[in-house]
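Colleague: Structures follow.
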Structure 1
Amino acid sequence: MEYFAHETAVVDNNCKIGKGTKIWHFSHIMSNSKIGENCNLGQNIVVSPNVVLGKNVKVQNNVSIYSGVTCEDDVFLGPSMVFTNVINPRSAINRKNRYLKTIVKKGASIGANATIICGNTIGEYAFIGAGTVVTKEVLPYALVVGNPSKQIGWVSEYGHTLTFDEDGFATCKESKEVYGLKDGRVFKFRSN
């Protein structure tokens, strides 16, 4: 086995788990899920069937990742954050054939206790604040907070707030990378 699973973890048949991944206490990885290399899944994690996690995904304690969710490389899922997969659930009505897809793009971070309503895409390197309820698409590099979520700014790939000048450029203080803002979208202009 090229990955680590704590003795209390349950890993069902037909899972693909990448080299260097760690699965901690009381977690359950269900059949047909795919987990990339070097992921870290904290305690009490559920990964439902057909979920896809890219490389280097960090999942903090008490997170359930339901069928229909895909997380690309380098995603961070904060403690007790929540995904949904049905818009109008009812206990007496089976809607498994109506699961909506949720995609969390490369490098995005979702804070503790945030809720992601299904059918939405979280853009590359977006930052979802703790306790936020995401009800619509989140743009790449967007900083969103609140219930319902509201964009309040932009962040760099390092997670630092970007302040754009009158020409539409911002420099990340830590990495010195330069970003541009055009037509309401951020792009990485260059790395120093």
Structure 2
Amino acid sequence: MRKLVYYVGVTLDGCIAGPDDEIDFFPFTDAIAAWITDRYPETIPTHMRPALGLGETPNRSFDTVVMGRGTYAPALEIGVTNPYAHLRQLVVSTTLGTSPDPAIESIADDPLTAVRKLKSEEGLDIWLAGGGKLAASLLPEIDELIVKSYPMVAGSGRPMFDGAFQPTAFTRIDQTALDDGASITSFRRSATIS
């Protein structure tokens, strides 16, 4: 069965964006760019792939992305309606209405059922790109976390999980420290809380 993987960048104080959804303060250093293009090239938006030499690089881990409206918004703000043309794209939103692009599947309600259906289909894993409210609602279905931790504090902002109290145990399976001070830690859902 396919896995739902929450792959996300976070500050030391657990923010995935600023209080007004700012993401431009996250550094995109040569070290992080090299790591992403080597390990998860499909997470680079289609319009940025040529500049990073990715072109037609095949998807390695994910063939589907699920994101909330806030995660999709920056693409729309620059006129990109199909940010991951190389992936199947689902946007969970009660306010998006009709999809602005035929390649974008809009989910207005019940993302858990939609993700369970996706997980039962054939294919590569499913990338949960954010945001925090969507991640909290999908926590029962998240199989793995890949957390890019940046050596900075936001002070306030959007949390990695923004929802009800639901303790869920994960086990660290890998960790990589980059020369720029960032680290990437992978976790797998644990069978029980210890």
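Colleague: Supply the structure label, taken from 1, 2, corresponding to distance in nm of label points 7 Å out along Cα→Cβ at positions 29 and 77 with the calculated value 2.5.
Modeller: So the calculation was done on 2.
Colleague: Ok, one more. Given 0.98 as the derived value for Cα Rg over 2.2 N^0.38 Å, which of the supplied structures 1, 2 does it correspond to?
Modeller: Going through each structure in turn, the value belongs to 2.
Colleague: Comparing mean count of other Cβ atoms within 10 Å over residues 85-92 across 1, 2, which structure shows the greatest value?
Modeller: 2
Colleague: Quick one: log10 I(q)/I(0) by the Debye sum over Cα atoms at q = 0.25, 0.28, 0.30 Å⁻¹, for residues 93-156 alone came out at -0.98, -1.18, -1.32 when computed from one of 1, 2, so which one is it?
Modeller: The structure behind it is 1.
Colleague: Of structures 1, 2, which gives 20.0 when mean count of other Cβ atoms within 10 Å over residues 45-52 is computed from the coordinates? Could the numbers behind the result be given before it?
Modeller: Values: 1: 20.0; 2: 13.9.
Going label by label, the one that fits is 1.
Colleague: Compare relative contact order in percent (Cα under 8 Å, 6 or more apart) across structures 1, 2 and report the one with the greatest value.
Modeller: Largest calculated value belongs to 2.
Colleague: Looking at structures 1, 2, which one was helix-only ellipticity at 222 nm (-39500 (n - 2.57) for each DSSP H run of 4 or more, over all residues; to 500) calculated from, given that it came out as 0? Could the numbers behind the result be given before it?
Modeller: Working: 1: 0; 2: -5000.
Checking each candidate, the match is 1.
Since every read-out is calculated from the coordinates, none of them should be taken as a lab result. Just so we're clear, the structure is a prediction, and the values are computed from it rather than from any experiment. Cβ atoms are built from the backbone, for glycine too; each structure is taken alone.
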